[in-house]
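Listed below are the structures to be examined.
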Structure I
């Protein structure tokens, strides 16, 4: 079966979802999830007026983007601006993707649950500015934030912070070390006529101080911004798989507790930690067990753990998607 046929079938399967998304003022959606829909290493997303294809293995064949664009136009009845970003090994050979001279690609705006976002397909980083599989998490945060304080760790472009503020949170902190990501986040706040705090800093010293824990690592000799211990009603912990920071390594496979413990201690009694793990090889039940043990060792009880599953545009083979989202309700 050709790629165009696979894409057409995927969009047809999403008929009910796309209708619901339109009613919810959402035009950012995955149209083709290659890992489970016939073309591993390929994803095709709609971001507002943009049709974004991403490849992680082999680049698209010549003419493939144009054929996919024609297929999507027929299926949706909308002419989106096509863009292809190649993120696989052959980027070293100069393969980057498609031309981006289409003016619709320069400052596009997408919507999700009525919120407005910068969805430029090309910017300083490689990742899209809004991760679509976390939509279910943002949906939850928006519904749960009224009157609460929210700490958004590894906030990236502040998508969670946007919905927290729109949901009526009384206070929102977005913490990330990347100035460019927070700049996008502040622009997203202006788009939605909301306000929140952005903290350009390494997450580790920030959350450890909020939790009342000492800050470790060689970087402490150079100094860091001092903060008082305090708690939030909702803490969102969405770390990358692995990263090295001046204050220690982030490793969600081997050492999730080093992040989860301070997040739990920075959460008020009776509060909620929304935690994520993106690594496919990490089993959900084993990860939940790690969360329970970590909280117990930190002296905090867990009332229950609920699971959020990415929405229908991210199908999985066994209903165990790579992105695991745990809503950890503290006693």
Structure II
């Protein structure tokens, strides 16, 4: 049974939510943090009072979800599945701040209710009036992949379904300060357009939301495979996992037209990508995406959106290519992403 991407939507630091050519112009930032370029959410959330009560990450998720439903030409999905590692950080910060200021007394429950990780999928369901299956996966760097796996299993059980699935995370001032203490981000200002050539320790923080409508009715892009690898012991284990993954689908590394990797400008992590591409994909064009959206646990959702767009439009924008020249026919794209060296994921997309 084949599973297809029937619709997709993305809200990110780039102009991905607006109509126009696909990543024709790369938006530049300087610093160590990329913030979402917020579209006009009123087009999807008409009630001003409702929108005012929503946090940024909720509006990001609703915007991407509505875009994907519009692209698929449907109004009501048969299930809503979301992956997020951080959840609603802004509302969590509000709740904790008020708890401290109020000395743990006379607290409003609203910030706590809106701070839970399933708030995004819940608000999407409320807005759509969807009473079907609704689930949120909170699995760190595998949050989006877990949601994707759940949707694949559901479609294999009931092929007639259309499932809305996505990944969403935000970065706030508080969380950025905390994560910076772990040395995750660069200490010096850097432009995102030159991030991958920086050759220094650390990366840049990011955020975003990407949603998809998956179903078994034929679409432009086929979701062929998904696999994850947790804490591999060596680079050889990663290479063997990739070869085994492709062999499962009766493919070799030579059959991949474009390799999208999770390069993020962190010298230590990027060296592993370089070694892998030189060993397994020496003749394959490679692309990157984290200089566009930044680093966050569900960034692979942005990569899948970008890969699906490339296949659908049969064009790899110059701003995403890292090495080589993309062929004119883009039939197969392999996405390989790792998060903090522990969570490794593979997503295989094909032209339908």
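Tabulated values for the structure
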| item | result |
| --- | --- |
| Structure responsible for 24, with relative contact order in percent (Cα under 8 Å, 6 or more apart) calculated and labels I, II on offer | II |
| Given 3.1 for distance in nm of label points 7 Å out along Cα→Cβ at positions 27 and 251, calculated: source structure among I, II | II |
| Source structure (of I, II) for FRET efficiency 1/(1 + (r/R0)^6) of positions 11 and 179 (r between Cβ atoms, R0 = 41 Å, to 0.05), computed value 1.00 | II |
| Ranking I, II by mean count of other Cβ atoms within 10 Å over residues 107-114, the structure that comes out highest | I |
| Highest-scoring label, criterion being distance in nm of label points 7 Å out along Cα→Cβ at positions 203 and 275, among I, II | II |
| Winner on FRET efficiency 1/(1 + (r/R0)^6) of positions 155 and 187 (r between Cβ atoms, R0 = 35 Å, to 0.05) once structures I, II are ranked, highest first | I |
| Distance in nm of label points 7 Å out along Cα→Cβ at positions 75 and 171 from the coordinates reads 3.9; which among I, II | II |
| Given -8500 for helix-only ellipticity at 222 nm (-39500 (n - 2.57) for each DSSP H run of 4 or more, over all residues; to 500), calculated: source structure among I, II | I |
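Every number here is computed from the coordinates shown, using simple stated rules; none is lab data. Fair warning: this is a prediction, and the values are worked out from it, not measured in the lab. Cβ atoms are built from the backbone, for glycine too; each structure is taken alone.
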